[in-house]
Structure 1
Amino acid sequence: MIKITYFVHGTTNDNEKELSSGWKDADLSAKGIQQSINLKENVKNIKFDAVFCSDLKRAVESARLTFGNNIIQDKRLRECNYGIFNGNKSIIVEPMQEKCIDKKFPDGESYEDVKKRIKSFLEFLNKNYQEKHIAIVSHKAPQLALDVLLKGKTWNQAFEQDWRKNKNWQPGWEYIIK
């Protein structure tokens with residue numbers, strides 16, 4: 001068994017401008033920096049055997065502010081690649097997301113592609129981190145893929161129940177690999 005505590009990166013300047021970054025690097029905003037620093041207080045009494053994060057700047061910055069420099073960057077934890085829509089207005093990109101479960105974004109990837117990346121990452125954890133507690137700092141698409149892979153949700157359920165829709169953020173989500 002492996003326990004995963006999943007954290008989303010702090011708010012970015014793109015988030016505040018209502019842009020969907022995708023694979024475009026985005027800086028944390030002042031709010032995002034403070035969120036990551038505050039999260040450090042929330043997790044100070046939890047022992048993590050390893051901390052993984054996406055290699056995109058916003059996740060790396062969040063992970064370092066919360067957990068220090070002892071983090072492992074992994075490209076498989078990246079956000080969905082929205083292709084030509086990386087960094088575009090959220091009002092355009094977000095409605096496309098649920099239509100791009102199997103169909104790729106133009107010059108990008110599908111949510112099924114993200115699921116394959118996350119499945120590969122989970123297989124890596126299963127091989128190398130048995131009986132460990134892992135922290136992950138990443139993005140929306142990988143979290144939804146975890147809901148599909150580990151909680152048995154359909155993609156439609158994952159999108160429908162996504163905490164972002166009802167603004168129900170929390171300081172970490174728990175997942176178990178059995």
Structure 2
Amino acid sequence: MLEPEESLRIETAAQHRALGHPLRQRLLFRLGQQPATTSQLAAALGAAKGSVGHHLKTLREAGLVRVVETRQVRGGTEQYYQRTARRMDLDDPGHAATAAMLSGLADELSVADDDPLLVLRHVRLSDAQADRLRAALEEIAESATDDGAGAPRHGLLVTMYRQRATDTDPA
């Protein structure tokens with residue numbers, strides 16, 4: 001079985017369109033755990049098998065998932081899908097795919113096994129402070145290593161952005 005690439009840069013219109021639906025985000029989250037069939041994904045996500053198949057086709061055509069194994073079952077062929085990369089980096093965080101990603105993430109948080117950490121904080125930083133914080137957050141995200149199949153799986157979303165200035169911001 002092929003191992004997923006470490007990262008994939010999301011840059012094409014087809015990739016952005018593929019990421020623009022919350023169910024496709026949830027499929028990608030689930031396929032980050034292990035390869036799965038259309039039936040397994042439909043059962044795990046509480047979605048119709050036909051809908052899952054349609055969304056998998058879109059993700060596959062965009063190069064975000066691939067078939068990694070096939071098995072003959074009851075006269076048919078069962079396909080196991082896997083993400084093509086462990087991490088996907090958006091080249092345009094303002095794109096509609098971000099809204100779908102956050103919607104899919106909200107669905108994941110609502111069924112999390114424990115008390116998820118979600119913090120939104122706005123803070124005034126100099127450019128130098130912002131650069132240091134960004135580097136530290138990137139280091140934390142990059143240094144997280146997988147502890148193997150027996151360990152519980154955790155989601156990690158890291159973002160940092162500079163808010164758009166408005167006319168009402170104090171000088």
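Rule-based calculations on the coordinates, nothing more; no lab input. None of these values were measured; they are calculated from a predicted model. Cβ atoms are built from the backbone, for glycine too; each structure is taken alone.
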When mean count of other Cβ atoms within 10 Å over residues 113-120 is computed for each of 1, 2, which one produces 7.6? 2
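Could you figure out which one of 1, 2 the value 1.00 for Rg/Rh (Cα atoms, Kirkwood Rh), for residues 81-144 alone was computed from?
Details: 1: 1.07; 2: 1.00.
Structure of origin is 2.
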Quick check for you: by FRET efficiency 1/(1 + (r/R0)^6) of positions 17 and 73 (r between Cβ atoms, R0 = 25 Å, to 0.05), which of 1, 2 is greatest? 1
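A value of 21.5 was derived for mean count of other Cβ atoms within 10 Å over residues 25-32; which structure in 1, 2 was it taken from?
Value 21.5 for mean count of other Cβ atoms within 10 Å over residues 25-32 corresponds to 2 out of 1, 2.
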Comparison of 1, 2 - label where relative contact order in percent (Cα under 8 Å, 6 or more apart) is highest: 1
If Rg and Dmax of the Cα atoms in Å is computed to be 18.4, 71, which of 1, 2 is the source? 2
